[in-house]
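The following blocks contain the structures, represented as structure tokens.
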Structure P
Amino acid sequence: MSEAAKKFINIAIWVTIILFALRCWLDWENLSAAVSGYKIIECGYSVYGYAGEAIGAATIFMALFNKWLWKFKVFNWIRGGMPILSKKYTGTITFVWNEKKQTRISKIEIEQTFLKVTVKLGTDESSSNSVTATIETINNEKQLVYTYLNTPKAELQSRSEIHYGTAMLRVDNPERLTGNYYTSRLTRGSMDFKAD
């Protein structure tokens, strides 16, 4: 389980507990009266209802947190330095093909929630979509590590077949992504992107 998923579960549990406690506190008079009057079933029913309200409110909050709220500065302490990469980038991919160094202009689009990252990359010859993606701290650097499936245009597949690859991009500065990639065709190259 990723660090983000562990944090998310902990936050969800604490938000639920706090909302439940707050709801019980707001109706403390009625709960106390029910217990004093030996109306245990009524008290239990109320507490059960408050638990449902807390779970429902926490679910809505966590859905909003996962999609948008985590990006706000007030939640920096929860994010733990995870960069916000949800944007489009333009840059170059440099590689060796047929013993010749080549460079292609490319675009990357990153979509990101607190729990998930997806990467789409395109050149004039092919497009790729991430299969898995995560942001990890490697050697004290934040890196976007993802595997992808690359699909060249149909007319180019005789010389450039569909393949899998892995990319590792440094993301300490979310305005510039740099790194390397490796493919199942035993090719490799470097990537350099700047935010649009």
Structure Q
Amino acid sequence: MIEKPNDMPKLRELAYPANLLTIARLLMLPAAIRAMREPDGRWRALAIFAAAMATDLFDGPVARMRNEVSTLGKVLDPLADKLMINTTAIALSRTRGFPWWATGLLLARDVGIVLGSALVYRHRTEITVAHPAGKATTLALSAAMLLYLADGPRSGKPALYAALLPFGASMLVYGKKMLSALRQPLAPR
């Protein structure tokens, strides 16, 4: 779904509980990556990554429940997800046998989504919000990464292959949405 922002993000949106959860996810990222790189940090990394990704389950419902869906949250949440997933994929590829081809696919897809969203925003002054296929992809990839952290490729690889289904669907959905939005006439400024 593509939505027209009411206005630019406001400073007060930083204090919304949902946005604080998203910011907490970003702040946990360096600790999770550092723990992944330590020889005995696997379980600590697992706990930090699980806690960080749990914030993703709650930030949207909290924003809707409190009637605080914000422009900042619509931008910050997907960027936090992409940073968590992509940085973790790189770290897992280096330390836990996560396939580099999967990391490359993730990076390529997310660069495409970010650039496409920026192009749509520039062309239409609209914010592209997450689609259920994208949310399913984040959930499935998070589960696969948790399994890679806990048990390496033995448990992680089957979960990764299962995550390719929503991953492929999200690529198709976002690609179609971007093309459709770009084919519409320019928005008046």
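Every number in this text was worked out from the coordinates using simple rules, so none of it is lab data. Computed from a predicted model, the values in this text were never measured in an experiment. Cβ atoms are built from the backbone, for glycine too; each structure is taken alone.
Quick one: distance in nm of label points 7 Å out along Cα→Cβ at positions 25 and 41 came out at 3.2 when computed from one of P, Q, so which one is it? The partial results should precede the final answer.
On the way: P: 3.2; Q: 2.2.
Derived from P, not from the others.
Using relative contact order in percent (Cα under 8 Å, 6 or more apart), single out the structure from P, Q with the greatest value.
On the way: P: 15; Q: 25.
Top value of relative contact order in percent (Cα under 8 Å, 6 or more apart) goes to structure Q.
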Review point. When helix-only ellipticity at 222 nm (-39500 (n - 2.57) for each DSSP H run of 4 or more, over all residues; to 500) is calculated, the result is -11000; to which of the structures P, Q does this value belong?
Key: P
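Identify the structure, out of P, Q, from whose coordinates Rg and Dmax of the Cα atoms in Å was calculated to give 24.5, 87. Intermediate values should be presented prior to the final figure.
On the way: P: 24.5, 87; Q: 17.1, 56.
Considering all the candidates, the number was obtained from P.
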Review point. Can you tell which of P, Q yields 1.8 when distance in nm of label points 7 Å out along Cα→Cβ at positions 33 and 113 is derived from it?
Key: Q
